[in-house]
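What follows are several structures.
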Structure I
Amino acid sequence: MRFKDIVGQQELKRHLARSVDSGRISHAQLFTGLSGSGSLALAVAYAQYIHCTNRHDGDSCGECPSCHQIEALAHPDLHFVFPVNKQGKKSGEVILSSTFMELWREVFTRNKGYFSPQQWFDALNLGKTLKGVISTKESEEIIRRLSFKSFESAYKTMIIWLPETMNDEAANRILKILEEPWERTVFILVSERADLLLKTILSRTQEVSVPRLTAEDLIPLVEQSGESDPDKIRNTARLAGGDILELRRLTGGMDDDVRRENFEAFCSVMRLSYNDKHLELMTWADDVAQLSRERQRAMLLDFSRLLREAFMLHAGIAEASYLWGEEAEFCRKFSPFIGGANIEPIIEQIELALRQINQNGNPRIVFNHFALAVSKHINHL
């Protein structure tokens, strides 16, 4: 993947190219941003630029052996680590990223490097109960793989996607190598939720913030989808909110199943809260507790997004809203009940639930508390 294959991010691509050209390659970098902004795709393009033997004009050549190997995600000196798991895992069975490299290549290639954690977990067929993790054994494998000399390139590069899925023990195992890696070893951590990483990880990495794309960046993609009406093109690009994955949902005309289920759960908990249906809220919480922790996290993040949009409508600044279809209709009706007096405490409850789920709290307790706490705030304007 070359820089020219990355949508937008022109200044960031120039910055990354200059750092390599000047020999200032930080040994541990943390790319932070949404998957739909291109954080993972950008990390791979950056790695290709580092390994390219004939880079020019601020991009890799796309023709040398290193470029061909990295485009196939098969370079011997480029390593990937990502959260994995599988149904029917036996007690004591070790599950490593290397087991799923063929699937990883398939998902990456099919989506051109732009895919969400949930899309990856769906490809793994984790169901509603399992979550993807980067295990302690994986951390040991990282150290083992990087201990060998490079095969073909001057550098060894390790891309760790979603390092926030490491448990504390796994993260602590790589602290020393992050701080004092072998010569010409580059770590690129790609995170959607850097706030979940250990502070010791953050202190050992140089952050590279990958911002949301602009509407202008997305307009050509809308045009490629077949839309010809100039007003619809501009509006769709704006509604995507700088996120290619969101744009794909919009131009596809239908949300994915997870997005729809999250929306239905949001509508349900807010309606029950408004009507003070406490027994039904507890039933709602019990149902949500059966989801996998990854699904629960995704659901809470969608709740936060929908509340923000409802608040924007309540404040009379619909031009700042990024809603369409059923979501837009519900939030328009719901917006009178979300204002300055209750938006912050409800968001705080979402953040609290997220922290507790990330800390392996009992989901039945977490969501019962969440539902009842939200019900106290919905009518308090």
Structure II
Amino acid sequence: MARGSDGTIAGERAKRDIRVLIVDDSEFAREMLAGILSMDDEIHVAGQAVNGLDAITKVRELSPDIVTMDIEMPVMNGIDAIEKIMAATPVPIVVITSLDDVDTAYRAISKGALDVFHKPGFDEEKAKSFIQKIKLLSRYRLTWKNNERTRADAALPDARRPGTTAVYGENNNRRIIAIASSTGGPKALSIILPYLPASLPCPVVIAQHISHGFVSGLTDWLKTICKINIKVAEKGESLQPATAYVSPSEWNMGITSDKTVDLKAGQQSDIYHPSCDVLLFSAAVTFRENTIGIILSGMGSDGAAGMKKIRDSGGTTIAQDEATSVVFGMNKVAIDDGAIGKVMPVTGIGKEILSILKMI
């Protein structure tokens, strides 16, 4: 039976309908990823690139459905390559990185990457999870632009732009903004959080599904683009206004009755790290009708039950819509369960928060 130039049998290539371009300067890393991805019958490794410049050429020649991108490479790094690819031939791109590069890797989202993942290695469960994410993200179609956040901000009257003085409702200091986020969530957070002003009168708590060791890279990057404080949550600290607390991946964050952070170790059997439901439930119990719950892009169903608890407690619930979601999964479950009061594009959520708080 005839084989193509890439070594695959023609019939085999036909059924592997998800075309992946792997970009990494390490031959070992490229072959490892190719081996993992080829385990799935629906995935075809269309090609490999050894640096960012090579990736630009291969994207143009091969028209892949998705690109996995390393960051630190010779000739041209991943950050510059992503920016140039997204400007000329947009395609879903995910960054595959190690802990050594994670601080830099999250900058790639600002350039158009969908998400950042830990290199999967040879662990069978992690490999299966990685394959599932690649398959889901390969279906995402780039229908909206990163600069929509800038345009939305520019549309606000000068006197009402985030960061300026506003008149707050008297109950705002008793409010909380609780956010559930998963695959594609860092991209959504990078649009919502920069919209919030330094004068925000309430705290923000975030459960973002993330690989162990990656949360500090996420928070360090968000600090560079946000007006409010961004930090990794610590057990026992009191919630402060204009501060976003991000749960560590190895702990499930909750809010106590005296409005302090509680962290409980996650179990090995947990499907999600950290748990969105744990955070949302605790926010609903403590803040009741003063809770603003937001569920963003993500795989699975985590957070849907917590959003229902917030709505049943009289709080406000918002879900990111399908069109702007990288993965319309857990937000869809929450919508279908009747837990959501408003469904909207991610580019409008920041403005909606300020409207609820009577800051615009």
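No lab work stands behind these numbers, since they all come straight from the coordinates. If you're wondering where the values come from, they're calculated on a predicted model, not measured in any experiment. Cβ atoms are built from the backbone, for glycine too; each structure is taken alone.
In this comparison of I, II, the computed figure 12.5 for mean count of other Cβ atoms within 10 Å over residues 17-24 is attributed to I. Among candidates I, II, the computation of relative contact order in percent (Cα under 8 Å, 6 or more apart) that gave 12 used structure II.
A value of 20 was computed for percent of Cα pairs over 37 Å apart; which of I, II is the source structure? Considering all the candidates, the number was obtained from II. Which of I, II yields 1.00 for FRET efficiency 1/(1 + (r/R0)^6) of positions 33 and 193 (r between Cβ atoms, R0 = 35 Å, to 0.05), as computed? Matching structure: I. With helix-only ellipticity at 222 nm (-39500 (n - 2.57) for each DSSP H run of 4 or more, over all residues; to 500) coming out at -15500, pick the structure among I, II it was computed from. Working through the options, I get structure I. Looking across I, II, the calculation of distance in nm of label points 7 Å out along Cα→Cβ at positions 129 and 233 that yields 1.9 traces back to II. So mean projected area of the Cα convex hull in nm², for residues 281-328 alone, computed for just one structure, reads 3.0; which one of I, II is that? Of the options listed, only II reproduces it.
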